[in-house]
Structure P
Amino acid sequence: MSGNSFGRLFCVTSFGESHGPALGGVVDGCPPGLALSAEDLQRELDRRKPGKSRHVTQRRESDAVEILSGLFEGRTTGTPIAFVVRNEDARSKDYDAIAQKFRPGHADYTYWQKYGVRDPRGGGRASARETLVRVGAGAIAKKWLAERYGVRVRGYLAQLGPLAIAFRSWDAVEANPFFAPDAGCIAALEAHLDELRRAGDSCGARVNVVAEGVPVGWGEPVYGRLDADVAAAMMSINAVKGVEIGAGFAAVAQSGSTHGDEMTPEGFVSNNNGGVLGGISTGQDITVSIALKPTSSIRLPRRTVNTRGEPVSVSTEGRHDPCVGIRATPIAEAMLACVLMDHALRHRAQCGDVTPPTPPVAGRVR
């Protein structure tokens with residue numbers, strides 16, 4: 001299987017399956033001298049791990065990370081950083097009943113058709129458990145971006161099923177298991193998920209991610225556009241079916257006089273372009289929104305076929321997230337951070353000594 005690496009100068013490779021011995025990653029290209037420890041990765045991994053509330057899968061994993069290489073006396077050496085997380089609570093027997101069936105909306109069918117074999121235990125390589133590797137790599141990228149450029153990457157749940165969530169405060173995001181920016185909506189979110197759980201069904205979600213402090217100039221037109229790489233990274237996350245940069249699809253209904261972000265000596269007047277013009281960062285916040293589909297593993301019986309092509313019914317028991325979007329915020333943050341670090345290194349390599357004659361415009365008029 002190819003396609004397990006992303007990034008050019010900051011390159012991340014992941015390995016492992018949901019019910020295998022472990023998952024892990026290799027991060028190549030991190031500059032030397034960054035103070036780094038397992039605790040830096042663990043903080044981010046703890047934000048996405050399962051079993052943190054009744055609203056997510058009850059698989060109990062400590063997700064304890066071990067760094068195997070790339071550090072000496074607490075600092076990066078410039079060599080590959082390898083890390084591993086052991087699986088501790090896999091229950092493969094939960095998947096015996098569907099080992100010969102294809103779950104509608106799941107990668108079971110496409111993996112089988114492509115490779116002629118699949119690991120049905122927890123989805124194998126197609127499991128969202130693989131995203132812990134991205135979160136570990138993202139922790140490295142977040143720390144380097146913050147120390148080197150003052151960049152801060154944060155995200156939040158913007159919608160759960162039919163329930164839109166108003167942005168109230170960043171402080172609220174880490175104070176609830178949904179990463180919701182409005183403490184007043186938690187009861188409604190819980191009630192909706194409880195109803196879905198009783199019905200044996202699932203729902204989708206929308207997650208927004210913002211990178212603040214990104215300098216102007218990152219991105220490589222025409223085929224290395226910053227927004228294109230961000231979109232590709234977000235689409236690589238399990239269950240993501242849509243990505244918007246800035247105004248996104250709302251731009252269809254906007255006029256040119258509205259959508260174009262006017263500039264003044266004090267800053268941009270708006271940010272409909274999401275901090276990217278011509279594939280290059282403008283110095284404004286990078287704003288990204290992703291749409292995640294409903295979880296494919298549900299208890300409700302549905303029509304499908306088995307490995308012999310015969311019509312059968314399938315329902316999924318075991319431990320599953322009723323909404324994969326609940327734990328997606330740290331994952332989306334990680335992917336944005338990894339792309340930004342990759343582009344920061346690429347910009348530094350080619351244009352690090354460029355001094356434009358025009359001073360940069362401030363991010364945005366507040």
Structure Q
Amino acid sequence: MTTSTNYWLGFNLTKGLGPARIRALIDYFGSAELAWQASETDLVTAGLDKRTRNSLLKARDALDLTLVRDRVDQIGVNLYHWQKADYPVRLRDVVDSPPLLYAKGALTDADQWAVALVGTRNATRYGRDVARELAMALAKQGVTIVSGLARGIDTIAHQAALDAGGRTVAVLGCGVDVDYPPENRKLAAAIAQSGAVISDYPLGTKPDAKNFPPRNRIISGLSLATVVIEAGSRSGALITADFAAEHGRDVFAVPGSIYSKQSAGPNRLIRSGATPVLSVDDILNELDLRAATEHKAAREKLPTTDIENILIECLRAEPLQADELSILAGLPIADTTSTLTMLELKGYVRNLGGMQYALINWR
């Protein structure tokens with residue numbers, strides 16, 4: 001049986017068919033199934049170039065999507081695509097978000113409160129200590145730790161989150177069925193038990209240097225902010241920070257010695273405007289994350305009402321004053337302010353001061 005998710009698998013396995021082209025096809029045909037089954041003439045009309053069109057037709061002839069899906073299911077991998085309601089909400093807001101994610105473990109609503117901790121593979125004792133301290137403190141506040149499962153800072157951040165009894169998400173530059181780095185095999189299995197190991201690369205994809213910079217956009221896209229702990233001047237962690245800035249997310253950096261090569265990256269980021277991290281409070285306060293656990297509990301217990309939905313939609317474009325929001329929504333000011341208070345408790349909105357409110361994922 002071929003389900004809609006199977007067609008997203010087909011697109012993922014088609015060489016040269018990236019997010020922009022897939023989005024254009026879905027917009028034109030209305031569904032992944034219709035886009036996958038479209039005639040060559042219709043693909044031309046949809047604007048698909050010859051090279052990509054030939055690649056899609058070749059993949060369509062070669063792939064048995066049911067067998068492909070069976071293999072995914074057999075190894076216990078979950079799939080998330082753009083048109084699924086459980087696709088990560090923060091990642092969905094990113095322009096270059098991956099159309100399909102493979103996951104060992106599961107992504108949940110709890111991961112809306114996530115912070116990326118990234119850094120060098122060659123961490124100093126200082127960097128290792130800071131990574132562990134920040135990851136544990138954030139995890140204890142109910143914040144999901146996102147990183148790349150690489151040696152060094154990434155590994156320490158993931159392990160510290162688990163040690164604190166928290167959630168963590170590892171984003172790979174290879175297939176989720178490939179153990180890389182090999183010494184992190186047990187760590188990856190532990191992460192999948194209480195969080196998720198994810199990738200947008202097909203199963204079986206081997207780690208390759210060119211795969212890692214693009215995966216960093218996912219690390220950033222899943223997170224409210226990116227914290228660079230230690231990084232050389234050409235570290236991949238700085239690529240993640242660049243993606244965070246492009247995505248409109250906050251960038252934090254841990255200052256270090258001017259004589260340390262590992263601190264060259266974060267020191268440069270601070271000079272360019274990144275928020276310096278002197279303690280976990282700098283992150284918690286800036287992002288209003290101290291009550292993440294309470295926000296999650298409130299969201300689970302209190303269903304969203306029609307008025308809440310109206311206010312959320314009104315705030316999607318930009319932050320608004322409570323009185324402006326009341327007029328735009330056509331609601332009494334008393335109903336507006338009381339509902340905003342509830343939305344703030346749930347973690348949907350943030351009071352920016354002066355009764356101006358913004359969606360938490362609006363940056």
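A short reminder: the numbers here are calculations on the coordinates, not readings from a lab. Everything quoted here is computed from the prediction, not taken from an experiment. Cβ atoms are built from the backbone, for glycine too; each structure is taken alone.
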helix-only ellipticity at 222 nm (-39500 (n - 2.57) for each DSSP H run of 4 or more, over all residues; to 500) from the coordinates reads -14000; which among P, Q: Q
Top of P, Q by relative contact order in percent (Cα under 8 Å, 6 or more apart), largest first: P
Structure from which 0.15 was derived, FRET efficiency 1/(1 + (r/R0)^6) of positions 99 and 347 (r between Cβ atoms, R0 = 35 Å, to 0.05), options P, Q: P
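Of structures P, Q, which gives 22.2 when mean count of other Cβ atoms within 10 Å over residues 123-130 is computed from the coordinates?
Attributed to the structure labelled P.
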